[in-house]
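Chemist: Quick heads-up: structures coming right below.
Read-outs throughout are calculated quantities, based only on the coordinates presented, and are distinct from any laboratory measurement. Bear in mind that the values here come from a model prediction, so they are computed numbers and not experimental data.
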Structure P
Amino acid sequence: MPFTLADTLEDNAQRFSNQAAYLMDGNSITHRQLLIRAKKIASAAQNAGVDHQDRVGVLSMNSLAYGEIIAACQWSGLILSTVNFRLAGPEICHTVTDSAPKILFFEAQYSEMIEELREQFSSVEVYVCIDGHVDWAQDYEAFIATGSDKGPSFKAREQDIAALIYTGGTTGKPKGCILGQREMRLGAQTMSVETRSGPEDRILLVMPLFHIGAMAMGMGIHFRGGTVVLHRLFDPASLLEAVNNDGVTILHLAPTLVQMVLDHPKLATTDFSKLHTLVYSAAAMPLPLLKRGMDLLGPIFINLYGQTEVFSSGLLREQHRPDGSEKEKRWLTSVGQPFPGTRIRIEDDNGNLCPPEVAGEIVVQSSAMARGYWNNHKATLDGFKDGWCYTGDVGLFDEDGMLYLVDRKKDVIISGGENIYSREVEDAILCHAAISECAAIGLPDEKWGESVCAVVVLREGEQLSEAEVISHCQTMIASYKKPRSVIFADSIPKMPTGKIDKVSLRKLYC
């Protein structure tokens with residue numbers, strides 16, 4: 001049988017026809033309505049000259065229309081190309097010109113920027129504004145009205161490319177990960193299994209749909225006919241209201257967002273009785289924060305590890321054991337074990353396998369892996385070798401096969417010839433009760449090559465000196481790993497996924 005995302009849409013339309021597929025701001029669209037709208041959008045695109053496996057660009061915040069456009073591409077075999085709305089004009093220009101969509105859906109708030117760049121968007125033949133009127137673009141509903149309920153003459157095939165999801169661009173220009181229909185449906189199945197979701201579940205997505213994290217979690221819930229509740233932006237008060245009022249059963253948050261929720265005064269009056277799963281991902285969860293979350297919300301936490309290129313591993317609810325043995329307590333700092341059907345190995349710089357407790361690059365093999373990078377042969381050859389994805393993450397296995405993230409390869413600080421992993425420094429600093437956030441970076445140092453610098457955000461009302469932070473670190477980690485300087489900041493820049501943006505930090509302080 002064909003193994004495509006279209007099968008999920010059709011199955012849900014038949015089995016869960018009146019169940020909400022998406023819910024946002026009191027408006028909803030059922031699974032049956034979603035399939036009808038998806039077919040009409042794809043049909044309208046064909047009538048406008050878009051063909052099978054042509055690209056469809058989307059520049060928008062989270063919206064019901066965004067969900068419909070995703071579904072249209074999934075059903076038809078058009079290639080979804082997402083655009084990060086938080087990027088600057090030149091970066092957006094790169095994403096659009098690189099993916100070369102024939103049609104670009106956009107929100108009216110970005111019309112001025114798009115108009116300035118239109119001359120460079122030579123591939124775009126049709127512009128569609130999804131939430132307003134722009135003179136040089138078609139209105140969304142008028143565009144859909146030109147389509148047929150039967151859909152276009154083409155339909156998704158297992159071997160088709162499903163989406164180009166662009167990476168964050170932390171090591172240069174964003175790269176378009178090529179994700180296939182088969183691979184994305186397998187990924188959706190993995191997310192469904194890991195969250196143990198069913199048709200009665202509702203997941204709240206506050207992260208942007210242009211990113212693989214939110215998109216994959218949404219597909220995982222839809223895999224078994226559940227409902228995706230969308231918010232345009234993260235706001236802890238709105239999130240807690242949704243938990244109270246919208247029947248949310250699953251949350252997906254980066255650790256920094258978890259902390260903001262736990263710190264919010266409305267937490268004490270929120271009814272969490274329906275919430276059975278909180279997925280944290282995108283960055284490491286500091287151990288004190290995780291323990292605090294479990295104390296307040298119960299044993300509902302799941303840690304999922306992966307990247308745009310490949311989903312890798314997870315730490316299940318049952319493996320979160322803060323009162324277990326010393327070995328089990330250590331698991332809380334891990335990213336769990338490889339997903340079923342996924343292989344992970346740790347390699348040193350010479351390609352040799354590392355034994356347990358020895359750090360090296362995390363290398364992953366999976367049937368749900370990206371096929372490479374769009375228009376970037378060199379990056380594909382560097383990142384994908386012999387059927388394995390080279391993640392750029394440094395990690396290690398323990399004797400029980402638990403995987404631990406140590407650092408990003410590019411974030412390792414080399415001081416006096418010693419490798420210092422920034423996460424180890426950050427974890428030590430975050431054990432101090434007065435510190436809310438921390439990021440460790442390497443600063444140029446004439447003597448040592450690099451020296452450790454800690455950028456620290458204090459909790460409201462707290463005061464600390466540089467000497468106190470450094471002294472605290474010396475009680476937690478080896479002296480050579482301690483920061484030699486501390487910068488106190490009001491905030492730390494982050495990417496849309498919630499990860500700390502160390503490129504921006506280095507530009508600020510190096």
Structure Q
Amino acid sequence: MTEKLRECFDEMVVYKDLKKSNFFSALSLPSFLRDWLLKKFEDENGDFDIGEVSDFIRTYLPKKDEWMSIKNRIIMENEHVKILTKISVDINIKNQAITFTLPDFGLSNKETMIEPSVWDDCKDELVRGKDTWGVVELGYRLPDESLKLPGKIKLVSFTNFCPYTVDLDYFKDVRAEFSIDEWLDVLLGAIDYNADGYDGYEADTKKLTMLTRLLPFVEKRLNLIELAPKGTGKSYLFGHISRYGVLTDGGKITRAKMFYDASKRTPGFIMGNDYVAIDEVKLVTFGDVNEMRSIMQGYMEYGTFNFGGYEGKADAGIVFLGNIAQDNMDEYNNMFTELPTLFQESALLDRVHGFIKGWDVPRMNDDLKICGWALNSEYFSSILHLLRDDASYRAIVDRLIEVPDHADTRDTEAVKRITTAYLKLLFPNVRNPSDIKSKDFRKYCLRPAAKMRGIIKIQLGILDKEFKGKSVPSFSVRTIDEED
């Protein structure tokens with residue numbers, strides 16, 4: 001399979017050695033950044049010069065505590081400094097001033113500027129999203145007391161983090177070269193897992209449950225909750241694999257952080273990200289609970305929110321992550337007793353599309369760490385990001401799923417949305433309903449989606465007698481002949 005992978009994906013494959021090598025793990029780099037470096041420095045055999053990589057990291061990837069030294073070089077020494085980081089831009093409505101922030105270093109837009117000539121060169125790259133990764137070159141505009149101009153750090157140049165064009169159609173087509181079992185292994189390698197480490201009883205179930213975590217990466221506004229034992233890799237996957245999502249670090253989650261900060265007039269996590277994963281949800285406090293419940297429910301239902309006259313619209317899914325004790329790993333009993341009061345309300349839980357049984361994911365061990373050729377995580381996360389905009393998969397799902405009479409609308413939408421995400425992830429080559437076998441669609445897409453929603457339905461029945469005894473409708477797969 002390795003030869004086929006390298007032949008099909010060519011330069012988008014890198015050699016990952018997480019089992020033996022401590023070099024990158026010691027740097028604590030996210031996977032997409034690590035694989036970007038591997039692609040840049042590895043030879044055709046997967047070897048790289050540690051000294052060369054170390055020099056690059058030392059030069060372009062400074063630590064946060066080095067920011068004062070960088071400011072000294074820029075402001076006092078009048079140097080131009082290049083660093084690889086994420087940048088966010090803003091255009092002032094009143095005076096057309098263009099500014100930027102460097103979130104990782106705490107540099108605010110009050111301290112920065114982008115001159116018109118520089119903006120013309122890099123605006124196409126910088127207006128694509130909330131945060132853009134790339135090599136930023138920083139300089140300094142000296143203060144001018146006569147003109148009452150304060151000193152500011154200025155952007156001199158910008159080079160996009162992704163130097164190549166991602167060919168989505170090729171990715172879709174090349175999927176046909178792999179069997180479903182091979183494809184599961186390809187996907188696991190892309191997120192740093194060794195497929196051979198999943199052995200023994202129900203290995204396929206363990207693989208699929210792990211990959212289910214990727215569904216919010218590939219489908220817009222997919223809301224999930226996962227409860228799992230400690231050490232199963234939840235935080236790693238949501239915090240390291242993709243540069244298009246955000247993992248909160250627990251603590252206090254407020255409306256300002258999550259949606260919109262009225263005092264600063266800045267959008268929250270929801271805006272510009274593919275997903276917002278709220279980690280350690282058992283330990284999180286949600287500020288004004290009633291306010292958060294109201295705005296969260298509205299957003300999870302419609303993808304919009306309104307606060308203080310600000311009307312927001314976003315596509316980010318919300319993923320709740322928490323640990324669960326062995327005794328509570330039972331979908332037929334109340335699993336949310338230890339969660340914040342926000343989750344003791346059926347109206348919010350009903351807007352969660354599905355539940356991930358995290359106890360089906362094995363605890364992380366060395367045998368599960370990738371050691372071999374695998375898809376570049378940076379490339380892979382870009383593919384998943386692009387697939388979010390492809391509505392053709394949902395159209396196929398709508399044609400294939402037979403919805404029974406009087407089916408609950410939220411159940412139908414949840415199952416269809418999860419099914420669509422599975423189809424994109426596991427069968428991206430499907431362009432028409434006839435491109436996938438009914439048994440594969442049922443086994444790998446529809447049935448897992450119905451089970452995920454079914455657990456939510458059971459928990460709703462425990463929380464609220466209005467839902468007691470109600471189950472997910474029996475969706476079936478329609479044959480094309482029947483429809484035509």
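Chemist: If you rank structures P, Q by mean projected area of the Cα convex hull in nm², which sits at the top with the largest value?
Modeler: Q
Chemist: For structures P, Q, calculate Kirkwood radius over Cα pairs in Å, for residues 219-466 alone and state which one comes out highest.
Modeler: That would be structure P.
Chemist: Can you say which of P, Q returns 11 when relative contact order in percent (Cα under 8 Å, 6 or more apart) is computed?
Modeler: Structure of origin is P.
Chemist: Oh, and also: From which structure (P, Q) was Rg and Dmax of the Cα atoms in Å, for residues 107-338 alone calculated, if the value obtained is 20.2, 65?
Modeler: For Rg and Dmax of the Cα atoms in Å, for residues 107-338 alone, the value 20.2, 65 is produced by structure P.
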